[in-house]
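Novice: These are the structures, in structure tokens.
Nothing in this text is a laboratory measurement; each read-out follows from the coordinates by a stated rule. Just so it is clear, the structure is predicted and the values come from calculations on it, not from any experiment. Cβ atoms are built from the backbone, for glycine too; each structure is taken alone.
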Structure 1
């Protein structure tokens, strides 16, 4: 129930993922398995926690915006700016690891420019499409 409450809070904050919070709490695999096996008890408990969390956290956030608007907006902007490093689409894999099944996964990645991305990967960076979609998002 607590993991549902905490994870759902992350869903209404910009720059934070509920799935990432579940990973940090060590409950992501547990909830994912409960969904795939349709364990109703676990899912209902998670849902009750999520509903309680969203109601209480939205009230807290509303109060913070009323009483400390500028500070709260600054905090939320910090979350968004802080997440840009993670969502930057052009990355170079610096270090990898091999899991138990033998699959290779990126361990350390470094942000690079779209031009460098094209140079090392011989793949189109889709820069103009990304710029057009970003502009469309700003206009909406």
Structure 2
């Protein structure tokens, strides 16, 4: 069982529209779901993505699940937008990406933190760079 099943996508795309776009083949939707999960994992590097995407059913974070579905629906609709409001899909995709970007730095969702990796050293610098040069020299011959 995967983090997100094709049958669960009916909250975002009607089943008839999914059948029209995919011609009854679930492989296209599974490919979109896999791409969405991979894309989301790229934004959640400070969280334990293994634990997050191993969750099933009610254990899943509902807002993250919603945004994974939005991203998967966007990737799926790129095949053909039959029966799908492409502008709404694009807005929802953009909103999902905005939420993920905010979680990289500012917001803290209810997600498990990434485990500490032994042997990895923390950067102890303050993020500032000092630079300068010697005085300009005037050579006169």
Structure 3
């Protein structure tokens, strides 16, 4: 799967139902996000591979990357929502810096950051972002099975 980063004002489909939400105030809470998301995805029957070929493995990595971006570049709190339909999962990560535009870091030397969105666009079916009020949402869609 490879997605491109959709332009601003790209909203995900509305039929998704929230399964879980995490509120992060700092990087120390990322481990709890990963563990909680892993548990919720297992409960929802998402396939794991133990590597990075299962949807659940990919979603945990993408959630961690997008949440890290929100914590580094945005203002707290960072909100991470896991949503689903019968056919798809959606990760929605919200920070409170709506004027800070997400950018794909292309051509940046290794070690200088910028891989989070690259990882998301390579693993998700679709990636987009939009602003709403004082929040900026960056979202990624994945197949459920």
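Novice: By the measure relative contact order in percent (Cα under 8 Å, 6 or more apart), tell me the structure among 1, 2, 3 with the highest figure.
Specialist: The maximum falls on structure 3.
Novice: Distance in nm of label points 7 Å out along Cα→Cβ at positions 47 and 103 computed as 3.0: which structure among 1, 2, 3?
Specialist: Values: 1: 3.0; 2: 0.2; 3: 3.7.
Label of the source structure: 1.
Novice: If Rg and Dmax of the Cα atoms in Å is calculated from each of 1, 2, 3, which structure is the one that comes out at 22.2, 86? Working shown, then result.
Specialist: Working: 1: 19.4, 53; 2: 22.2, 86; 3: 14.0, 40.
The read-out was computed on structure 2.
Novice: Suppose you compute helix-only ellipticity at 222 nm (-39500 (n - 2.57) for each DSSP H run of 4 or more, over all residues; to 500) for every structure in 1, 2, 3: which one lands on -21500?
Specialist: Working: 1: -21500; 2: -15000; 3: -9500.
Only one of 1, 2, 3 returns -21500 for helix-only ellipticity at 222 nm (-39500 (n - 2.57) for each DSSP H run of 4 or more, over all residues; to 500), namely 1.
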